[in-house]
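Pasting the structures in now, so scroll down.
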Structure I
Amino acid sequence: MVTPTGAISGDVDAEGITETPNGAILTYTGPKNGSITLGITGGYTIENLPGGSYRIVVSKSGFVPVPAYRDVVVSLGQTTSGIDFNRKRSGG
């Protein structure tokens, strides 16, 4: 028997800067914990997640995420989309 799962998807953009999100780390904590490294486009999908509440955080040296984190509820059999972040230079 296959256990149903859900997914989270979104995008990480740069606010007023030209550097891509390449190399930024997206971390998720909840019923399943993990992290992924973002590519040049900043788009992401995290699949095979058990249902429940998750906290999503993005980090990259020299930048701060906006918002600082996102709390998301994953429903089985569905993708929770639009979980987006912007980044801006730290100290600026």
Structure II
Amino acid sequence: MNPTLAHAAAFALDLAIKATLVFAVTAGLLFALRRASAATRHLVGTFGLAAALLLPVLTLALPRVPVPVQSSRCSPRVATWVRRRRRR
């Protein structure tokens, strides 16, 4: 795979995950504010949409924060098999 294409795909996946989290938080806030005025709910929804639209710019402008992902534990036999498959 072309390195530029791989970088673009990783960037797109990163944005998709972040946008999903922004929309999930916005939906939770809207659910919590279901008895609030329509103007308040509209404001929260607008901020959520604006945050999702600003994600590409913020992702490029702000520094990355690496989040360590703990790998799943498997038997040494399976780990050896996976390493051999990756070398091919």
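Throughout, read-outs are computed from the coordinates displayed, never taken from laboratory work. Since this is a predicted model, take the numbers as computed values, not measurements. Cβ atoms are built from the backbone, for glycine too; each structure is taken alone.
Numerical summary
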quantity: Structures I, II, by relative contact order in percent (Cα under 8 Å, 6 or more apart): label with the highest value; calculated: I
quantity: Top of I, II by FRET efficiency 1/(1 + (r/R0)^6) of positions 21 and 77 (r between Cβ atoms, R0 = 41 Å, to 0.05), largest first; calculated: I
quantity: helix-only ellipticity at 222 nm (-39500 (n - 2.57) for each DSSP H run of 4 or more, over all residues; to 500) derived as -26000 - corresponding label from I, II; calculated: II
quantity: FRET efficiency 1/(1 + (r/R0)^6) of positions 5 and 61 (r between Cβ atoms, R0 = 30 Å, to 0.05) derived as 0.85 - corresponding label from I, II; calculated: II
quantity: Origin of the value 39, 19, 10, where semi-axes √(5λ) of the Cα gyration tensor in Å was derived from one of I, II; calculated: II
